[in-house]
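Take a look at the structures below.
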Structure I
Amino acid sequence: MTQGDTIGAGPPTAAADSSRGPRSARLGKVTGLRTVATRDGWLRPEATRLPSLTGLRFPAALLVFLNHTGLPFPFLRLVKDDDAAMDWFDVTRNAGALGVTFFFVLSGFVLTWAVRETDTVRAFWRRRIVKIYPNYAITWGLAMVLFASAYTPTRTAILNLLMVHVWVPKFDVFSSVNQPSWSLGCELLFYLSFPLLHKVFRRIKAGHLKYWISGVTAAIIATPFFTYLLLPDDPNFPGGLALGARASTNQYWFAYNFPPMRLLDFALGMLVAQAVLNGRWWNIGMIWSSVILAGTYVWASHVPFLYSQRSMTIVPIIFLIAAAATADARNQFTLFRNRAMIWLGEVSFAFYLVHFVVLAYGRKWLGHTMYSVPQTIGIVLVEFTIALLVSWALYALIERPITRNWSKPRRPRAAAS
């Protein structure tokens, strides 16, 4: 595939599945026409805006924030009481992994849902880089100036700035500078791969999507098993043993950070979007999806570490994303499509990148003083507010203007993308 090719080149999914006869036509499976249906009824045509998924972005980013407030490491910990510190860590230990996995699946889903069939590969890549890199570079600079330059080698800092540090299986490299930045290295691979993946996936017969979805889901769930089986157990990744997280640095990196491994999450989101668009998805609704997700999150605290990172929650995540998109396509009420949640969702990318800078610099600025539980709660609320305000400024002054000026406007466009 060359940069001048259109992303939608090749036969559409509906054309590839002629075995269903009249029912195929009734379900309106031609993705390019944006006629969308599910098993239990028609969706609104041309429903490419997904406000509920935009709104859901902020709870996912908030989970990552809460996870980082709960890490009992000296460069982040604020609370003096050891029991309180470990209790909060126990509650939030898997929140960050849940939020990141949600974002990876969501990326594949919304890009597939909103893909412009006549778009060129070059135009798509340009829009995605313009969307993510300015905020990335700014928060990289903030982290380096405020704290990271004191202990980050120049080579590592450059790798981080180029968004390729996540490819290095060394903890002090893939988690360098601004710790959440590793996931943007994965997103870069996702965007580079999307045109080819979309071209391949849209050739899948609609009736065969369930097999592809099942296979990719099984691969994600099985990743920890083969990681523990094939990769050495030692040395444990830094701080892991103290937290009860048993995995070597190589195991942790391969199962959780390695971009090709996380490409499975992105691909799963793409396949689920195609299933929803083709009326081949079993919608269990947002309430049941959320209940199951909460249950698997609790269960994840009682399984071996690598299983807790994504294997336990991947299934309810895809059900929740599909349910939210279905609700939006039907113009149904959800808690996440109001104006406040949509605004929070719009600033969530900047919040995701800036929050760790605020937390790490806040701890540095406060010195070595430890605090009571009420004091810690107050400090965290202040840090949250600062992070949110800085995120709003980045979105309003950097992300939105640059995206508008450097990306040709397209219609229809997914709000969640």
Structure II
Amino acid sequence: MKNKKKKLSLSFNKNKWKVLILFCTIFINLIFINSWFVNGSFFSTYGADYLAYWSAGKIADHKGYSEIYDLNNLGNVQTQELTSLGVLPKTDDSAIPILPVAYLSFFVLPFQIFSRIDLVNGYWLWTILNLIILFGYLVFFLKKIITENGKNVDVMKLLILILVSYPVFINIVIGQVEVLLMVCAGEFIRNAFRKKPILSGLWLGGLLVKPQLLILILPIILIMRHWKLVIGFLASSGIILATSLILSGSDGIKALINLWTKYAANISTGAPEAMINWRMVGLNLNNLLSTSFGWTITGLGVLLTILSLYFLIKDYPPFGSPSWVITILGVFSSTLAITWHAHQHMAMVLIPFLVYASLNKLLPDKILFLWAIGTQLVVYFGIALGVLLTFQSITKNFLDYLQMVIAFSGFVLNLVILFSTIQIRSSFILKK
């Protein structure tokens, strides 16, 4: 009887600490929002990526879509706009790097409309729209997938946890497009539950907004012989590619490919040192140790990550089953680790999988909690430590180190998800 009381007490204490940490996270996020949005200014503290999209929309509106990948065009628009906002002291200031838009022109279409609204108001409209879609879709997704196993889950707590997670927070601050990524991933697996592979494949095509996320999932669905899913993907991706070709022309597509290759070759605004992949690990190790040995670690890490996929797909799970969802979650976690360009906000692609796994008790609750809050805690403790050490404003060197630690935390949390999916898949196989 005493043991039972102890277990209940421990469970209560754990839940109490989680709630306390969650509320502290919300409170500190509000402080950051006040600092960045109220006391800060556009671009210097928020909205940098939205500036890139808005600039591309402005160029498309005036010069056509074939010109949106030209760095000189983007640089001119961005410099003029930032100067008019008072961010730059003069129009020929070269201190601000050019922010490119390495997306198919199909995905730039909405920003042609947004570019007709002034930059700052457009950012706020974009942010409000994203928050409405984010919250609305999560509620819709939860209602559609709740099963008998998920009825005892605190849905509101789950929603709050997702909304305050670091990938969502940073996506909103900089004005990224990952809400679209999350919706496409959610509809991809929701239609898989409904055994509608063609519809599932149609939504998978939406991930062409970040094509680097498709490098593993496409070979995997071919290996699993999900032919109808492939047909759906080919249909939607064909429409997206054809529309982009019509809008940009062959010259525009060539310019986009050129931009992609420059991203791989370290465009400064790509910030590879702040990513959550093996490329980030190698680059930061090289910088810390003044050596090129980091690339050896990167190569080995990528190889081991790809080999780990064997444990996920050695026994093909039925399409749309819980085991299949866990497998695909592992595939996307692997993708974030090995792909050439993956920032913290891109981890929003995992949200529908994590929500489903949490509702159906496929993943321990602590995994989702750590994924959502872990990097936030690193940020808060890092800034607090910086203030204590310097007793004044934090130095640039310290911020560089903190950025590296933040990147490593996102990378490690992603690997934790990958290893958890492998473990769960192994347990599914053993039960057969």
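Values in this text are rule-based calculations from the coordinates and carry no lab data. What you are looking at is a predicted structure, and each value in this text was computed from that prediction instead of being measured. Cβ atoms are built from the backbone, for glycine too; each structure is taken alone.
Comparing mean projected area of the Cα convex hull in nm² across I, II, which structure shows the greatest value?
II
Thinking of I, II, which structure, once helix-only ellipticity at 222 nm (-39500 (n - 2.57) for each DSSP H run of 4 or more, over all residues; to 500) is computed, gives back -23500?
II
Of the structures labelled I, II, which one yields 3.5 when distance in nm of label points 7 Å out along Cα→Cβ at positions 52 and 388 is computed from its coordinates?
Value 3.5 for distance in nm of label points 7 Å out along Cα→Cβ at positions 52 and 388 corresponds to II out of I, II.
Of structures I, II, which gives 3.1 when distance in nm of label points 7 Å out along Cα→Cβ at positions 188 and 308 is computed from the coordinates?
On the way: I: 3.1; II: 1.8.
Derived from I, not from the others.
Using distance in nm of label points 7 Å out along Cα→Cβ at positions 116 and 220 for the comparison, can you identify which of I, II gives the largest number?
II
Consider the structures I, II: one of them gives 3.3 for distance in nm of label points 7 Å out along Cα→Cβ at positions 140 and 204 as calculated from the coordinates. Say which.
Values: I: 3.3; II: 2.1.
Here the read-out was taken from I.
Quick check for you: by relative contact order in percent (Cα under 8 Å, 6 or more apart), which of I, II is greatest?
Once relative contact order in percent (Cα under 8 Å, 6 or more apart) is worked out for each structure, I has the highest.
Where is FRET efficiency 1/(1 + (r/R0)^6) of positions 68 and 372 (r between Cβ atoms, R0 = 35 Å, to 0.05) largest, in which of I, II?
Max of FRET efficiency 1/(1 + (r/R0)^6) of positions 68 and 372 (r between Cβ atoms, R0 = 35 Å, to 0.05): I.
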